[in-house]
Structure I
Amino acid sequence: MIEPVSEDSILIRFGDTLDEQLTPRILAAQQTIAEQLGDWIIDQVPAYTTLLVVYDLHKVDFRRVIRAIELILTATGEDTSEPATTGRLIELPVYYHPDVGLDLEALAEQAGLTIDDVIQRHTATTYRVFAMGFAPGFGFMGTVDPSIATPRKKTPRQRVPAGSVGIANQQTAVYPSVSPGGWNIIGRCPTRLFSLDSLSLLQTGDRVSFTSISREDFLAQGGVL
């Protein structure tokens with residue numbers, strides 16, 4: 001479904017529920033729109049179930065861009081081949097410990113698991129980046145093992161350290177900078193996820209795996225306690 005958002009943008013809806021299978025479809029459509037309509041397009045923003053398309057009003061009108069995108073969606077919908085853009089695989093090291101995992105012990109107790117169980121289950125999954133937002137470099141990833149999926153905290157912290165790895169319901173994320181936040185913090189990542197020079201390490205569609213590292217390795221890789 002395509003719907004107008006403003007005079008120069010439209011929103012394409014691919015579904016209405018969180019589904020990892022939607023991400024390749026959204027990225028395939030984004031890629032094809034960029035290739036075929038690039039001269040008209042100013043920006044595209046993929047998210048969980050949607051693709052926002054911003055176009056140049058000086059080059060194309062609403063009706064014409066809608067018709068062109070409908071043709072593209074029909075073509076990509078019939079194409080069952082693997083899309084060219086499937087996302088990179090990025091490995092992020094994490095120091096899982098109550099010293100930095102502010103909610104690690106509480107989450108384990110609530111789930112009826114040991115801390116080692118929580119770590120094993122968090123690192124056993126390869127996550128998909130569904131969307132970018134909240135803060136520069138912040139990637140919303142899923143889906144988390146149901147046994148460790150935990151609701152957001154009722155009262156957010158005013159300050160969450162940069163690199164903090166959190167869980168909120170079925171999603172996990174790494175805070176790229178110091179900020180307020182209500183996710184359950186289980187560890188800390190020494191990898192820098194955003195800088196003004198290279199911008200965001202993560203992009204929508206990427207796949208992310210977490211590996212557990214020691215305190216010594218965390219500090220050696222630039223981590224800050």
Structure II
Amino acid sequence: MHMKKVTSPKFWKAGRKDKVWIFRPRPGPHEKQFSFPLAVLLRDVLGVVSTAREAKAVTKKQVQVDGVVRRDLNFPVGLMDVVTLPAMEKAYRLVPADKGGLRVIELQDAKEAKTKLLRVVGKQMADGKVQLTTHDGRNFLGADASVGDTLVAEIQSDGTFKLKEILKMEEGQLAMVFKGRRSGTMAKLVSVGRNVTLGSNKNEFTVPKKNVMIVGKDKPMVDLNGKE
């Protein structure tokens with residue numbers, strides 16, 4: 001499954017003059033314009049392989065996304081996903097880029113590769129319990145959270161998630177903008193409404209609530225800088 005390279009997002013960093021076609025993200029937990037196909041991530045961004053054939057060989061050695069082995073080269077990898085390469089003893093997290101899109105950071109701590117932040121985007125009843133849906137398509141039952149809050153979860157060895165903490169979207173929380181011209185900016189929440197105001201004193205700015213993720217109280221709950 002491919003697409004014309006000229007239509008690919010700029011943050012993929014895929015050269016546009018050498019070949020016409022490039023891998024297309026398969027429909028999944030992340031939208032096409034805000035994710036990397038696994039092959040593009042391995043070849044064009046991380047540079048751990050040089051060709052699609054090499055990427056296919058590497059995925060046979062258990063490339064994991066959020067603790068689950070992924071062999072589909074079109075699998076979409078997106079915001080806050082954790083990619084681990086056990087054979088190379090490497091782990092990475094996808095975070096918002098300063099100019100929009102995503103960037104990849106290398107994690108230096110093994111514990112970091114076991115923690116993920118998930119923004120709540122939906123809330124409904126299922127079998128008599130509250131069901132939360134997060135930005136990556138996961139569902140959590142019974143958690144006391146609202147749309148806009150962030151779940152801090154631990155990735156288990158079997159690829160399941162264990163909820164550790166809930167970060168409420170409220171004044172005083174540390175937030176990160178993940179879309180728009182302020183993408184990648186972190187600041188304290190000053191006010192919350194349909195839009196949210198972040199910053200302090202004369203450096204305040206307003207962005208749509210839907211473009212903001214709570215990442216901690218005084219500092220991020222996970223590494224969002226790492227090593228590029």
Structure III
Amino acid sequence: MSMTKNIIAIDGPSGVGKGTLAQWLACKTGFHFLDSGAIYRSLAYGVIADGIDLQDVAALSELAKTLPVEFKATSILYKGDDITSKVRTEDVAAVASKVAAIPEVRQALLERQKAFAQEPGLIADGRDMGTVVFPEAPVKLFLTASAEIRAERRVKQLKNQGNDANIAQIIQDIKARDERDANRKTAPLKPADDAMLIDTSDLSIDEVCQKAESILWEKGILK
């Protein structure tokens with residue numbers, strides 16, 4: 001397969017609807033789909049499972065380079081085991097945010113992410129898709145929403161999965177992760193200069209998808 005220039009980069013913090021929008025656009029366009037967050041969460045799962053010290057940069061980088069993860073349809077496999085539900089926990093998310101702040105880890109995973117850019121196109125969902133991984137992307141979207149709204153969405157998600165949720169703690173965790181992501185030295189979370197901003201706080205997912213679809217028509221991606 002050949003590399004493509006048809007790349008739609010979707011960035012933003014957790015809980016803003018990036019994943020849902022990215023999957024919807026992938027179905028709409030027939031493009032490939034990259035969930036970069038799933039790669040980092042899979043790495044975090046491996047770090048926890050293998051008992052790797054978060055201060056051991058060499059070991060973390062080595063795991064990132066050789067990460068034994070596969071993506072099959074909607075499943076994530078780690079060393080052949082289905083970890084799809086396991087990578088969605090708050091503990092894994094917290095570790096993912098910490099390892100993502102390590103420059104050597106990000107560099108190790110960079111080429112792996114770039115390899116997803118194949119014809120006919122790619123929908124890339126992450127935190128630095130438009131600024132670092134695919135700065136050449138012709139369409140860059142940056143989604144935002146208030147921490148409180150994002151926490152409410154997370155609580156609903158957890159309860160639907162049969163899990164308890166403390167909204168005050170989740171708001172605190174979201175704000176801490178936002179600060180960590182925005183202030184890391186390598187690939188901080190921020191909109192690309194040419195990104196189009198979409199605040200999803202007061203929008204339904206259908207309205208978010210409609211906004212994004214309009215942008216794709218304007219940019220000539222949809223014809």
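Each reported figure results from applying straightforward, stated rules to the coordinates on display, with no laboratory input. Predicted, not measured: the structure shown is a model, and the values here were computed from it. Cβ atoms are built from the backbone, for glycine too; each structure is taken alone.
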Value 1.00 of FRET efficiency 1/(1 + (r/R0)^6) of positions 159 and 175 (r between Cβ atoms, R0 = 25 Å, to 0.05) was derived from the coordinates of, among I, II, III, structure I
Relative contact order in percent (Cα under 8 Å, 6 or more apart) from the coordinates reads 34; which among I, II, III: III
For which of I, II, III does helix-only ellipticity at 222 nm (-39500 (n - 2.57) for each DSSP H run of 4 or more, over all residues; to 500), calculated from the coordinates, equal -7500? I
Re FRET efficiency 1/(1 + (r/R0)^6) of positions 31 and 215 (r between Cβ atoms, R0 = 25 Å, to 0.05): value 0.95 computed from one entry in I, II, III; matching entry is structure III
